[in-house]
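Input: structures, listed below.
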Structure P
Amino acid sequence: MKMYIRKSYAGACIAIVTLLFSSTASSKHPKAVYLHQSDFTNGTYIIHKPGIYRLAEDISFNPHPPGSLGEDGITALDAYTGGRPFPSQFGSLEDGKYDPAAFGIGFFAAIVIQANNVVLDLNGHTIEQSKEHALLQRFFAVIELSDQPFVPGQGPSDFGTDITCAENVWIKNGIIGRSAHHGIHGNANKNIFITNVDFVDFEVAAIALNGVEGLTVIGSTAMNREDVPIVGTFSTARFITPYIDWLVDTGSTTTLTVQGAPLSAVDIRNALRDAINNAYEDIITDGLGFVDEAEHPEEYALFHNKHGIIDGNAYGYLINKFGVAVGGFPYQPPVPSKNILFRDVHILSERAFINEVIALKLNGKQAMDPVGALFMLKNLHPDTGVPLTVSSLDDSAAVYIGTTLSNAQALVAKASLNNEFPSFLSTTRLNITQAVIDWIENGTTLDTLVLSPDDYICNGDTMFHVNKGVIGFKMDAAKNVLMHNTSASNLENLGEVGSEICGNYVKSHPDATLPGYGGAKVRGYTFAGSKNVIVCNSSASNLKSLAGTVTGFDILTDSENISLKDIDVSNIEAGLSFVPNGGPNEEPDALGVHISQDAGKVILNKISVDNFTAFDEEDDIRDDSGNATIVPACKKKHCLKH
């Protein structure tokens, strides 16, 4: 393989311009491998050899759906069991099987590229996750550029000590469709080239690459999903099932007493199974696209997504340092992503409602189950606002009444305290203590467990990710970034103000880097902990937040050597539904460009702003560093030519 690389102004690298592949040293015209729908019937297609791979038709990924026969060929799968690998499919790649460490969380991708020197030609077709599988497999990328979705030591399970990350990959010419998380995702990749690929119906991000070295994205658009039927609690319900199954299959005698009634592992599994199947019946089988409150009121209360858009942080295109991007905005890391080019890339629409989930603090850490989902005590009915897990909003009157999900989490915690789980069902993340179990079973009020507001943690979501809001281009922890002719349009955040339960804090979530509540904000572009960035001929328009500040271009933390030229920011509406509640919420502003206090060497050239409306202030440029340089005209040598 040969690569031709050219340099841009100020040392930024324009990544890959041409990739020439050969499957063998002597072959100049390698034969393409055509991928058909039948290649995905039984699960993920793994590319582990160099070559050219080409879609022969549209692909809808839906392995082992409910209603099909299970591994025994006799029993039909239901929503509780469907969509996952069969145990017989686990084994070594050499035997044509799936690594149980990587695929223990399910079929996390339609295509896994773990080889170097690969061309994936979408050939004008669409590849997507089916609606059924998108409901059942909530962590997913249509294309994963590593042999596992998380780096060692991160994620909801133990993925082992090694990760294989693809290099020299070209993905081109088609549409990447529905995904419960990402369109394309990867860690520590090198030389990734994405051309003429449009993204539709993703939930978290079109592209999310962590620790990438050499990325070119040319000719791409993105629109996120707006028919999401459930919130993050459904994902938690799916992830906890292997632990409940283990207790049932091993004949565990551990019970959980709720309001005086002992619940066995069988009782709790039956309730969990019914909840998952009932939601699936309404959404998929009956074709409603949502949980039917009249038919299944408990499932509606626990799972219903009242807005139909993602209930957590939403991004268009995301660049980050190596590892997950779930914490606060980063400072410059020792090993950043680097050499990034975006050209002719446009976000057409991106909407979310960031749903804050209050965490219980136990021994200085958040209370969570073994897959990293919070044990929720402050969750509310989506319509009425009535508490679900406890009986009252007042801690001095609230007793545990439980939900299908919280009962499952608590039983797993109690069984873990009895050392009932094997090593392959990791409980290292579990932090639901004996004190919580005693509180549940004794039926005492919540104020006997939660002694003060300091025993809560705010500014996170269901999986305890730091709430950062809606961001179009999140170009963080990156070095040498060039963006030309890009736009972020029609971004909207329906999230509410942060809860007052933790007080008017500066920081509550331990991983947050910025003060206050972050979940209500909208940003067209962010550059946090980034260095050597040039953005030319780009815009942010039609940005709206109901309760938070809106910023077109946000230069955060210790970013430096940032140049914005020929920039338009227009039609911003910030916080017109904002209502102060005594919590950690700033009065919403509308900002064209914001520069943080720690940022340095920022040059702004020809910044145009228009039509701002805000609850509080409207600023074209807010320079908290006091050192930005504003020049009157674009120096054309800094910009790419059309």
Structure Q
Amino acid sequence: MPALGAARAATRIARRLTGLLLLVAALMAAAAAWAGPRKDIFTNAGILGLSVTNLGYVGSAFETAYQENGDYQPSGEYPLNSNVEHVFLGGIWVGAVAADGTIHVSTGAQDAQNLVDGDEIREFDYYYNEDVPDDPENSTYVWSYRQNDDNYDSRALATQHIQAYLTDYANVESGNHVPLGLKVILRALAWGSAYADDFVILDYAIVNVSGTELRDVYVGYWTDTTVGNTENTNPYDPNAPVGWDWYDDSNGGWGPADWVNEENSVPDDPGIWAMYEFDPDGDDGLATSWVGTRLLGTRPAVLPLLDTPPVSYNAWQFRNVPAEDDTYIDDFLEEQPGKYQLMGNGAFTVGVIDGTDYTTASDWVALLSTGPWPTFADQDTIHVTFAITCGPDSVGLLANSKVAQLAYDDGFTIPAGPPSPRISAAYEWNTIKLQWAPGDSIDADGDPLPTDHPGRSPEQHISTITGKLDFQGYQIYRYQGSTIDRDPFELSTLVAQFDIIDGVGFDTGLPPLNEDGLREFVDRDLLDGFPYWYSVISFSAPDLEEGLPSFESGFNENALLLYPGPAAVDSGEEGRISVAPNPYRAGSYFDNPGGEVELGRKIWFLNLPPQSTIKIYTVAGDLVRTLQHDDPVDGKHEWDVLSEHGRAIATGLYIYVVKNENTGEIQRGKLVIIK
């Protein structure tokens, strides 16, 4: 989020503290479950988009393999849709003394330049019980506690709850790794509410399934964070003209005053243990936000060794991870600490230590670890929980991480009101129509719907805090532009507010129902072909009796990126296929005489049939590009002015041919490109 002043931070925390009670209903079947390795899941409920896997690591290492429909999966993007990345890779570490006295460390990720190299050294993999193919833990789940979500499940603890199962004894190519015999249950939790949308909580339940006792156990989170704007320097493209700068970031940590220097403590957050990273020059002002990892807590609690902090923070420059789990002799015949020794050394690598200047900008890698647990019996469980947090600066990062701490302290309960409605869009020239179902309280037979039935949402939503209906109204936000570079609530404009008539609030009434029985909001006088983000949020009425404020749903719970323009036009209906802008001039402005907003590299085909094929040719008859349009509502399709092979198009005259796939009707036209 943008910078939080002390007053705003205090307000958010105060709101967070009121009425923290979540009633969890009986277990239901999972709405979304996938077996096998998962690399393509990421959080999008809040404004931190974090890739989550069942392979021991988070982040995507900027791999292009997760490209879907032309969009790259975020690795650690904040705010979501901002093109600002913060996480290359991160992962869990567990170290212990085995029953035979040897020391081993199982890692979910460590220093590696890509996922291929990372897979060769990581030592966790997805869990799969071959003896019981229908074992529920063979799958990864995505749940939501929002009652109108497709993935609604009463087990969910958050707007988005990702549950994955991993193990360190599967068949992984990790050199001479000796598994400890662990099964890990990961719960990645993300919330949509505005006061809790800047972090993702990673809750690890580590189970000893080795059949023997492990001793002196340490658990840590390793991270390779990096901050930059992917449009400025594209890490996904190895041939980008400007490469990603890995060596210009600074990092550091915060800890309790009893264990660290005063300048590295936080007076109003005395128990904090966290590490952070940021780009001092803000990537030329395009990536000024910070990213951090905070240790939220453990169960059972750690009993620190005498004169040794219960948490160690170690940073090192990339490729300097210890080569072995235990102490080893390096190439210079000197004894070096292994990964295990690093996890429990009580270090706090901030400032200048032993000749190393940790304040200088570089490609830093870091580990936040805690322990020891002296004994870890077979089938026992250790819970360790971290929060991956972002903020506009150090103040915002600290405030957001404190909200994450409050969520953890209260059992992952964050108060919430009714969910955002599930919206769809219809199109007209210069117009967007947003539509959504109001929800109901009875079924077709007139019987009351269960309290967890998605049909009750949002206008029939029952608060999990009070057990009463809590819906009050809707707010509609709009932002013109494709990139959201800060808090979407502050960046966008509140274009409409609707409030039920009950003597509370504005009493404006709700949007009318259209002929299909849907709520409808019509936004006119827009610029055809330009990007607009829309979000319809729900808010609750304040409950004076319970002392609860009004709660809002999240921006990204239903945010849509829409381009105004004509609806789909089938054969025989009024309208002929056209192109805009035509002629296209590089850097031109479309449908905006004032020239205030640049469309970018897009040519739009307009008045298209619902199913159609567009082919662009040179005047010599060479095929340049084929586009497939399949949308029963939207009658336009964009072309990025690139050839089939992704090459730039030269100045000249081009011919387009559009075929209606339903009728076979063909229309032709000309377009001119000027550069």
Structure R
Amino acid sequence: MNKAQAKKRMEELNQKTSYYAQKYYDEDRPEISDFEYDMLMLELRNLENQYPELISKKSYTQHVGGTVKSGFNKVEHEVPLLSMQDIFQLEEIEEYVGKIKKQAEENEIKNQNFVVETKIDGLTASLEYKDGIFVRGSTRGNGLVGEDVTENLKTIKNIPQKLTEKINITVRGEVFISNRDFEKMNQEREENGEEIFANARNAAAGSLRQLDSSITKKRPLDMYVYNIQKIEGKKITSHYEALQYLEKLGFSVNPIKIFCTTVEEVKKAIHKIGEERDKLTFGIDGAVVKVDDLNFREILGNTAKNPRWQIAYKYPPEQKETKLIDIVCNVGRTGVITPLAILEPVQVSGSTISKTTLHNEDFIKEKEIKIGDTVVIQKAGDVIPEIVKVNKEKRTGEEKEFKMPDICPVCGAKTVREEGEAAVRCTGIECPAKLYRNLVHFVSREAMNIDGLGENIIDQLMDKKLIQNIADIYQLTFEDIASLKKNGTKFATNLVNAIENSKQNDLYRLITAFGIMHIGTKASKVLAKKFKNLDNLAKASLEELSEIEDIGPIMAESIVEFFSQEQTKDLIQKLKQAGVNTEAKDVEEIEERFSGKTFVLTGSLQNFTREEAADRIEKLGGKVSSSVSKKTSYLVAGEDAGSKLAKAKELGTTILTEAEFLEMIK
């Protein structure tokens, strides 16, 4: 490759690595595997070594990946959180250790030793303690400036809020999700029809970088500490000694730390970690070799991006070939239909793999996957099995194309794929796979508003098979409900009354409760006002619906499709028999004062609940969003407003006090 060709290739690699790094570090949504990214970076680094005059200042070989996410306060790291140089051959380990030993001799340092640790696949974070009390935590960011995620880190149970000694110390570690917790979390997300996380690292990163710490609290995060960044009042000269001291202070320390004196011991430690990584409870993406002498580390120093006193050996991902026997479809709680590959069982990274998700129709087309293909399997992030590619050379001609089903495999209702979405969904309101989610929505405050019939109670009623259809809510008896709780008489009385009262709800609430795609409360009120009763709405034509202001063509199609289903007709008949009102009452006029305006509510309001404030905004023609963006018109800030207020200030969004909001809605 000549210089002109090298320049062109380096520009391509810079563009690719920059794009993939942004997806990985900033959006926590990787599009390629770690190994594929590492190979791109290795190629770029080799070209930069060959042509140093062509190195771009924007190259990811020159700085730490990641930026500060909007909405977080910035933290300047007193000691930079640098990344590590990666190597992929054991011969390079020999070269590195030999170089360190030689430099030690030149500086008259005897018995230079090393510590080999697992390279935990998570998100780097820094913890600061004053007098032994946790005062601030931050992400690495770009190595010099990170994000203040103190409140989120406080939700991680194994991070000590108070140390065993009153000491000023800053430590560095890795936030991660264990393999078991990750698999469980993804299984629950799949059952709920939510997008599954690509790997444990990005699940951990996305969880820690939430602007709402209550979301972080629900995620099974852990943290292992592996380095002292700064310490006052105590002299420590050995890294291995430092790790033992961190454990004494109360930190959870990286459990794999092997003390080595020779290059042979270092290579043996790396090999041992590689052999046993399948048995670890957490994901790793390599082994780290660190100089043990802390004074010698100071002499070795850093490059612009990497410390010279440590290096990371990256293990190649294990791949195996197997046969794709069949593709079946699972229906999640939201009705999303997910294709699942059924495989001839194969051992990959210590696990027997017999099935794996194919995500969606686009994934299958992109990989050109057919039933009967020989496919290459690997574990993404050493956790999730995935199909990497098809071995087309082994095709016999008997392979079959796969097509996503036109009807739901569970209930037989029509399936749809909305424009701009990758997911195919079941449209049946009585689909057993969707029943739980449909019930939760049906009884919710904005829909039929059945107070007391929460998710836990719905779970119990479904477990006892007392509810197998939405209309079964209205067949529940006092005895059915009382049996759910010890001394449940009062609870049963209240819930029976709430169910009975819901029969008299206005028609718009019932329309909202159906959960028709694209139809929310505002549209439901428009429809109730226009058609007066449910029968008229059910008979409305596409043309008739499309002519209504605020009901667009996509919404009209969704309404017609919903009411044409046999399942919908069956449910409506059952609800009528139960005495549920299907007539419109005096529907409130929707003013257009806030037409085209989007509001976000944050903090504690004194004169309203959040739901009441949102209802007032919608009645005045406005929209309510849960997050602040450039499209936000107003942020209504109550007491103790947090990160949303900070983001609104950053974006220049108009901020209203509760008093100002009250004035606007008079």
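General remarks:
- Among P, Q, R, structure where semi-axes √(5λ) of the Cα gyration tensor in Å as derived comes to 45, 32, 24: Q
- Structures P, Q, R were shown, and P(r) over Cα pairs in 10 Å bins from 0, in percent, for residues 331-402 alone at 12, 30, 37, 17, 4 was computed from Q.
All of the numbers you see were taken from the coordinates with simple rules; none came from a lab. What you see is a predicted model, and the numbers here were worked out from it, not measured in a lab.
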